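The data blocks that follow each hold one structure.
Values quoted throughout were computed directly from the atomic coordinates according to the rules given, and no laboratory measurement underlies them. These figures come from a predicted structure and were not determined experimentally. Cβ atoms are built from the backbone, for glycine too; each structure is taken alone.
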Structure P
Amino acid sequence: MTLSPRYDVVVLGGGPAGAATATLLARRNRKVLLLERERFPRFHIGESLMPATAHSFHALGFWDKMVASPFPRKHSVQFFLPSGAATAPFYFAEVEAEEIAVTWQVERALFDRMLLDHARESGAEVIQGAVAREVLMEGERAVGVRADLPGADATEILAPVVVDATGQSSILSRKYRLKQMDPNLKNAAFFTRYRGARRDPGRDGGATLVLHTANQQAWFWFIPLQDDMVSVGVVGPLEYLIGHRTADPAAVYDEELQICPALKERVRHAEKLIDVKVLMDFSYMSSRIAGDGWVLVGDAFGFLDPIYSSGVLLGLQGAEMVADAVDHAFATGDFSATVLGAHGPRFVAGMEAVRRLVYAFYAPDFSFKRFLGRYPECRDPLVHLLTGNVYRVSVDPLLEALASTGIYPPDYRPLRLGETGA
């Protein structure tokens, strides 16, 4: 394996945020090396996309590949009450142009590999099976990485910018102890896949369904995938789903399925394809987004509860902002935290908008139907938020109306970077 003596940027992590960052910078003629620990394809959860990812796909030159993909089209999101009754679907076409009012439900093993391959095709050098051990520092400034590469241990690679896209295990967030957990969003998810589950007809066949359990302690996702597969999972507070239960994940999952009649009927005759898996869905954000010579992107910076499927959107939008910041750093010769993290406040504002809707979903007795009955003018801002338009359209009227209902707990604090965060 022959490496260049020096790169412009080293990206650690080949998930959507890392692959997108590498793609954008390589397309701007930066010399980019991307190091990924695993070998793709690999299983990953988080299959549902928000329509606003379309803007990122166009920026990446990836749109045509998505159009040609086998992934089901997603036109809407629909919520089911604890009684099993369904709300009217929220169709993205209510607020978006036809072309980008439809998104996809993606099998992440294939989708992530497509993005990583696209980064390579765009000019980034990609090495899989590479384990990043540490970020090299000169004083407080990052100057490269030390990594174990296939067939070559403890290799030092120099670059004026290191992008940490290593997900929830973030190398730099751990190094500087930046992760701040959301005390009210400590959930767990138990999930599996089926083949042959009942879907709705027509354009509703690819919709994301969100179904409350009868006791309102948890909710299920139902996400149609290609090849007649669906991803189904239950999410609830850690102490509820795990604290008093058996250690058998399948038993926990089945107990919750029994009290979600609308979902139970959909999977009654379906074949379960994989054993039930468990994931901790803790929400968190880092107190800093950048330092001298380094920047965080994607889950390495923060993660939100999966209820609105915002993970890939925030990863791709963050990648666009990081690429712009890195470009500016090279243009000015200034690789300081101030320049590399200049996008931080704007990015966090979008993340906070989604978080406020997450809190609304979990608020006791909150109902979108009742809320829109009281505030009908908020329907369009709500659909914009469900679409993912947190950086292109103001949803302030919706956020102000939600705040006026008193649904947020007394200890609610908006997401903000620390004093040195940007």
Structure Q
Amino acid sequence: MLNEKKRILVVDDDPAIRDFVCTVLSLDYETMEAEDGMEAWQKVLSWRPHVVVTDLMMPRMHGYELCSRLKGPEAPAGVKVVVISAKTFETDKAHAFAAGADSYVTKPFSVPELREKVQELLSAAAPAGQVERRALDKGGAIHSSELPVPASASAGSLPVYVRFWGTRGSCPTSNPMTARYGGNTACTEVRVGNTLIIIDCGSGLRELGGALTREYAGKPIDGHIFVGHTHWDHIQGFPFFTPLYNPNNSFRVYSVHGASSSLQKIFSESMAKDYFPVPLSKLGSRLSFVELGGPVDLGAAKISFHHLNHPGPCIAFRIEAQGKVIVYLSDHEEFHRLSGDSEASRRQEEALADFARGSDLLIREAQYTEAEYATRKGWGHATFDDAARFAAGLAAPRMAIFHHDPDRSDDDLDAAVEHTRGLLKSLGAATECFAARDGQRVDL
């Protein structure tokens, strides 16, 4: 029919945003909603929209992967994509366009701005951000929904502890001024009985590998490695993790799909021959990659994730085990500090607070002082004041500050912790606050 309305699919895990966008566009277009990328993809195949308006940070399937699918061979031909996101980093805009987005609008946005973008894409002119159609890289990864559900462990019957193997951010450091807190980049071990959980693969992973080799003394090691994001400081220890070279060992690596390729491909390319002498394919252990679409049940522990405000896909983890809760929140620049105070930014921060609420141990990135942040805004990191306010709002009993700036000396960290404790006290919080150090063990 000549007068048939164009179809617009609106994808966002925030129902208020979905309702607003549909209300704005429904006067001129037929609209449909989806709460995440997974639901959106199914509706794309059945409803065949002309335009998809999508957020980036969503559970199950994030917006980058949805963009790639929408420009792949399985999608309806010619579908246009408008990304609407609170992420204002130039890196994310570049990732989105590379994945297939035709336009990028930052939240909060005006009604005329959004309507203009949609009308522009539906016009005859090809948008500047359009990319060539291409197949989505699968990379052999397992989706988390395909994992078998193990038997649950009985409550309160297994010991739970956390050990820090790397607590620095950005890059490793080694000098007398940082010897007390250590200089390895992010790597945290969580044990629930015999279940081995590793969070992030920074340079601290190398020392953890040596400790595990000594502990297991030839017995097979079965481990679960969760990666918050794939920037160098969070994966650089992976090739030096010696248990990966033992054929008796088994490891699963969990994270979300990359902005432009699969999780497995990212790790494979980081070990390409130009960078490392042993390719990923030659590692001796049984190694698999799991792209997260929801919580993972390991039996002894359940791990869920939440998106963070950092360039590229980046997630926090919540580990629930034996009646205890550990929240690992790394690399997050508060939305309202980066993009200004708004209803949308407040909702984003409230959602993250809800995710972290009830934690027995909050592991919280705090890389900068307020003075440092003034010159590093937009780098994707938090301040000590941000961490204090966040913990106070949760009434968190314990907070470990980590992801220490590589230029921060031990004495500087001592002073930063005292500052944070003072701020917590002024906020009426009883939170026990300490700076995590390499090798430190915390029992829960």
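For which of the structures P, Q does the calculation of distance in nm of label points 7 Å out along Cα→Cβ at positions 323 and 371 return 4.7?
Comparing all candidates, it corresponds to Q.
Given 14 as the derived value for relative contact order in percent (Cα under 8 Å, 6 or more apart), which of the supplied structures P, Q does it correspond to?
Q
Supply the structure label, taken from P, Q, corresponding to distance in nm of label points 7 Å out along Cα→Cβ at positions 147 and 163 with the calculated value 1.3.
Going label by label, the one that fits is P.
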